Structure P
């Protein structure tokens, strides 16, 4: 069990503020949000769901691409995240709903044209969420989401070719071992948590069909990676560390890096659709 100030959780003010600052200062969430919103084909949409929407980065991308008459519902289980989002994104077309993703169907007033979920689907009860998405989508409506490469078991070719020297995570473990006597846990064995095959099975069982998939490369820098690892829920390493200790380790590890050195992470993007109603 983590100490009280180690990983504060998503529903903590410090995490929410740090996460919101990251989305403002660095392009990762804006870029992935725009990519998903584009794939959702929002040209004629009237109701769009931002699932696990956090502080609103994806909702903002949806609002930019959706027509003026469209309404957007942003759902998230963390009230602290939405509290920050409400103060930074005040578009009247946007409604914030605090609820788990699995309860989606209990909070949508009518058939949705699209459901978009950025960087979170593998953290949910996937079969339950897919079933809820099917319930709220109109026939032909799109469900667009992404899965982190490690969770999907995929790697874009650029992720390997771009790497030059140890990753920031590797350096964090080395510093933690040197300065704190940290022993990394054994590498996890077994299949990835949500490969495409498993996601496709769950989608089919829920009455959704896959239209398209793509493994994409998200490009950033060591500076962006450091900022991301400064958010309490993402801080490393795991174990009996305070957040202050993790930040000390991160600072020392980062000092061994070149701030503008390029980094690449892989994502599996899935575009699914609710099957047309039987005639």
Structure Q
């Protein structure tokens, strides 16, 4: 397989075939993200993508899922993306699901009919990082989208038949807007009503704009207890008809996996126990991106 630059994928795609179709991210302006610093976004050549599909067809026969890397695969023009998905279906018929990252920009560029066609050709799940539902924080971190637009595009993905996993980021609003961020994020998650929610905890990356704000005192990184309070407020404000709320990423202090709405109250009680000191939190040296 031909990989270029930093390769990222969701935790749930750890055992998937990783097919890189783009390099970097077309937005690449979020202040907290250092994954693609200095990297120019591009779509990989048709020849290289097809060669990697051929490689996977020969050597990846035990893997039933595939993930299209990197940060912005859905932005690939429709004809090319359909061709990639068709090649996967033809060369790897044992692959039961293909996943990709999506953002409001790339979802906005596809018509409902185009999204439905991608779904029909095997693209089954989209991962959408909204980070926060707080418009003030969205603007500050240069996400390039409003909360209402995130809701609109999340609903658009679901209407096209995709499974949707939404990622949010604990601590991204700093101390001043921590609980506002939590409540507003719960509002947006409730409005989208995705299949999955993944909550990660902010870890500052050196040389990013947000890290520089932290160094100058313009941004305050909240501590473990404040992260838990934020998580509690967010879960309390989130009303899903049926979905999984995960906060078990390596960055989190307290692993949480809740089937909503069934496990909501038990999860809030678990967080309360942790805040009371009755549950051991993950030490800093074990946290990771």
Structure R
């Protein structure tokens, strides 16, 4: 099933009188949306009672929930203690999202720092392999229903181009790609424009990872302002300068009969723009 929804609580959520994330489930169901991404961007902190309330309401309303791990994970760090911290952030995110009734966790792979890109990518790949080893030691068979998603990144000095993410995802069967198409468009300097631009990414994914991971990939989408160094800031669908446009991606998804988990990350208009995205699909 193709699912679409927002990242976090948008401005309209609060403007319509809502206060708590658990209320998002009923609200999204009333609008016809089916997914929600909870951000642990600044750290994993949620009590058991709050997590249980979210789990109960989202399950009742058939809204699937995912989590974004803390933003400061970096698997190209040369420090073993810092790699342990990055592993800990993702492990904590898995524990929390499971309590909330979900099974998907997105994470930022790495940045180059002072290293040459090839060296940073190689180090990140080694440490993401270590991440999966440690997660399997900690969670055992409970990891088997998890989907762990390294995300494409938008700044030129960050690790996370399409080809890099696909290579990372060959390391373990539980690693699925998170394609942030706004990020991809940013590091390409506006290179995502046509049906064929999106189709090439999907076909490359199928060739590299197979049909299962391609069909059930994680997607982030928003229009993003970019410059010489890549991503600058997220925009809304009112933008007609930077892009990318969602319609050609929707066409690829429908024609290839994919069932991704799609999260709208527009700046404050996540729900309104998610509904626009949903309306482009014929097979949702």
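Just so it is clear, none of the values below were taken in a lab; they were calculated from the coordinates. Just so we're clear, the structure is a prediction, and the values are computed from it rather than from any experiment.
Here Cα extents along the principal axes in Å was derived from just one of the structures P, Q, R, and that gives 55, 43, 35; the source is Q. When relative contact order in percent (Cα under 8 Å, 6 or more apart) is computed for each of P, Q, R, the one that comes out at 19 is R.
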